[in-house]
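Only the coordinates and a few stated rules stand behind these numbers; no lab work does. Note that this is a predicted model, so its numbers are computed, not measured. Cβ atoms are built from the backbone, for glycine too; each structure is taken alone.
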Structure I
């Protein structure tokens, strides 16, 4: 796609797929759930044309990057460790960071753990959320938002099998274009509200959806779900906020 190059790097004990283009200061893009490097395809080209080296990996568990099976392999420490090793592999001292959704949370922790590696940070959709030493995220969300709140439902064993039953394309389509107000919930009867009448917006073509669907058909959703399943595993004694 418009001169974007792809390669695989060994970082922090996993093989990570990276898409990149351009020469100059590095802008590192981090995607969210359920996304891929592909989310940033337009920004990669635009920034490369402006004299930057734009880099977008598939994060641990996604796309063409390795996906360890253990939930314990998806803490902030693991994923930030991937990024520290990636930045070192790029041969630069620091980067401009742009991140969205889960990538945004990871970006905050990269800034906290290794501020020397980040020149500036653009965060999309997720502000910094300090942890409470006596309140774990999932039980707290369950108490306030109910068992059907999507992060709570993602804790359920077999949720990835439920997604597979509907098919990657239908699930991705619903998650990416859903605009209903209020907390997103997944009721056990038709959790994704799948409807054949859902039309794609102008910013998401059928070819784009096909690319995402193909990758999630190959990899599955377990890696992405494991980020949510690891939320309560982080030791607040190590968090510097």
Structure II
């Protein structure tokens, strides 16, 4: 579940310029320093670097960080490999983000550890922005979902998603022109919004929660978007 295979094809598979603009607009400008956790191929991170003076992007996958750094020809972002549930090697920031349902790779215990780390590494009054899968995704993928396609280099891909209880299982198979098959398997956890609210309120003031960028509150949809501000004490 480390994206080392998927990193080669990530942008071709999921890049969405319109969605990237929505994320960057949603985050806005709330200071001068920003850490983007689980930054992936860095599409959103690089655009945030146009709005913040000091931007750092970190991801668990070395291959994803390598891909992100290769696109950052202006060297506006500091890239690093790391686990977002342990930010001990980082300083403090005005803003911490975790986008594209990346927090769903954390189980409940991991999510709580990340919140603790985010609180510790935010400056006083700093902001935490993140999104996560809605509860509706469980039912959406209960019967399974399949997608297939071919990349420019001739590699064929099959992408399967199915849900069981509160877990999404994603399986990728890449059929390379040389006859090799590469596979990658991912798990994501769909968190109960009440659990999320309770854990947030121990550490942050919940300033906004919307569904799919602009629907107020928790409504039927694909993703919930949270804006939180650090409390003085946790």
Checklist entry - Quick one: helix-only ellipticity at 222 nm (-39500 (n - 2.57) for each DSSP H run of 4 or more, over all residues; to 500) came out at -7000 when computed from one of I, II, so which one is it? => result II
Item to check | Identity of the structure behind 1.9 (criterion: distance in nm of label points 7 Å out along Cα→Cβ at positions 62 and 166, calculated), options I, II | outcome: I
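Have a look at I, II and say which one yields 3.2 for distance in nm of label points 7 Å out along Cα→Cβ at positions 54 and 206, as calculated. Before the final figure, lay out the partial values.
Numbers: I: 2.6; II: 3.2.
Computing distance in nm of label points 7 Å out along Cα→Cβ at positions 54 and 206 on every structure in I, II gives 3.2 only for II.
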Checklist outcome for this item: Matching 20 (relative contact order in percent (Cα under 8 Å, 6 or more apart), computed) against labels I, II points to structure I
Item to check | Entry that produces 2.8 once distance in nm of label points 7 Å out along Cα→Cβ at positions 70 and 86 is calculated, selected from I, II | outcome: II
Checklist entry - For which of the structures I, II does the calculation of semi-axes √(5λ) of the Cα gyration tensor in Å, for residues 22-77 alone return 26, 11, 8? => result I
Checklist entry - Quick one: FRET efficiency 1/(1 + (r/R0)^6) of positions 38 and 142 (r between Cβ atoms, R0 = 35 Å, to 0.05) came out at 0.85 when computed from one of I, II, so which one is it? => result II
